[in-house]
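S.K.: Listed below are the structures to be examined.
Nothing in this text is a laboratory measurement; each read-out follows from the coordinates by a stated rule. Everything quoted here is computed from the prediction, not taken from an experiment. Cβ atoms are built from the backbone, for glycine too; each structure is taken alone.
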Structure I
Amino acid sequence: MKLVKSNCRLTDAEVVGLDYSDEMLAIAGKRAARMQLRNLRLEQGDVGKLPYPDESFDCVLSMSGFQAFPDKPKAFAETFRVLKQGGLFCGCFYVTGQRPCADRFVRYILDRKGLFVPPHLTRNEAEDLLHSLYGDKVTLRNERSMMIFKATKP
């Protein structure tokens, strides 16, 4: 999770930061305290089984997280489930098959350290998965091995 300093703090929004890692939550908590964020609630949880009711959120943001989830289709389905109709799902994650050097680094370093979890989606697999949930309300592009996407729940 990355908290970004900006003039737009969404002070009227209720923001929930969820991570599986207690260590990452501690880092986020320190950053939030330094930024004096009062509308952020940090929670430990698993994206494969989100602890929220259906249609709870207006927006779901995932920055470089999906490559770490063991069951990627289930994680996508869970984010879809908790998103309200008309809600926005956006973010980015690693896709395999775009750059051989990146794929080798992922396979031999990041996967072995447990930082990424195979199997990794190709761009086509990721695109098909997003379209299966969001229909034609999906835009995406690649920046080398990172797929950047935006999808609106119909």
Structure II
Amino acid sequence: MEIILKQDVANLGQKDDIVKVKDGYARNYLIPQGFAISATESAKKVLAENTKQRAHKEAKVKAEAQSLSEKMKDVKLKIGAKTSTTGKIFGSVNTIQLSEALKEKGFDVDRKNIYFNEEHIKEVGSYKAKVKLHREVSVEIEFEIVAE
């Protein structure tokens, strides 16, 4: 079944994408939750018209995201964490701390748009995170976990 996504759905697609999913997934989850609508011919025409009107605004937003990524790629963050004598962190460092550190540097990034390669960061050291600024623009930033 083809559907049109009304909002971003993880591991499926972005808003206004036309994707093919299994019938049950669409009818029982995506459509009732308001994540998608059925991709009928009339819905596709409405989507095409809306996409055409939004193209200019999208180009402006993408240009802003690209300029922000140019500024962010040289940023190096230091995040303090309470550690044991062996360098293990009590708890873990997550996207919330990284988002707050970016906010201190003047970049307002939502924590949901920050991704680590590791699931949990539990040791002192240098790491990299990917920050998604736009559906087509992302930047990799380096950060270091230091003992407080």
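S.K.: Match the computed value 11.1 of mean count of other Cβ atoms within 10 Å over residues 46-53 to one of the structures I, II, and report its label.
M.R.: Working through the options, I get structure II.
S.K.: Can you say which of I, II returns 1.10 when Rg/Rh (Cα atoms, Kirkwood Rh) is computed?
M.R.: Values: I: 0.96; II: 1.10.
Derived from the structure labelled II.
S.K.: Turning to a different aspect of this structure: -8000 is what came out when helix-only ellipticity at 222 nm (-39500 (n - 2.57) for each DSSP H run of 4 or more, over all residues; to 500) was calculated for one structure; which of I, II is it?
M.R.: I
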